[in-house]
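Visitor: Have a look at these structures, which come just after this line.
Values in this text are rule-based calculations from the coordinates and carry no lab data. Quick caveat: nothing in here was measured; it's all calculated off a predicted structure.
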Structure P
Amino acid sequence: MPKTEEIKCTSQRCELDMFENHYTYDIDDDLSISDLQCPMCGGTDCLEAVEL
């Protein structure tokens, strides 16, 4: 089953608190959260993984 991650945006100017990212089977192994962008504010350095 492909990886799923919960990611939170820590930017105080952003109204999005968390989103879920669903990956496909053919995603690169070296992809990390630093390669992603917040879908609401567009920030890249404000994303953190939610540890369950």
Structure Q
Amino acid sequence: MKGLGEPLYTCVDLVDGEDGEPRLRELELVEPHLFLSLHTGSVARVAEAVLRAAG
């Protein structure tokens, strides 16, 4: 992501193919549900990180 800086979140899910080689199952750069309600203060931390990345 040249010029955009490091992504704030990424997730790469791999599975074994029939031949034993890894296969990409899912690649996310945006998580639709970050489970922010589970950790006090997480909404503010995520908002601050987004603002820093945008700034």
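Visitor: With relative contact order in percent (Cα under 8 Å, 6 or more apart) coming out at 28, pick the structure among P, Q it was computed from.
Guide: Q
Visitor: If you work out Rg/Rh (Cα atoms, Kirkwood Rh) for P, Q, which one comes out largest? Display every interim value, and only then the final one.
Guide: On the way: P: 0.97; Q: 1.13.
With respect to Rg/Rh (Cα atoms, Kirkwood Rh), the highest-scoring structure among P, Q is Q.
Visitor: Which one of P, Q has helix-only ellipticity at 222 nm (-39500 (n - 2.57) for each DSSP H run of 4 or more, over all residues; to 500), as calculated from the coordinates, equal to -7500?
Guide: Source structure: Q.
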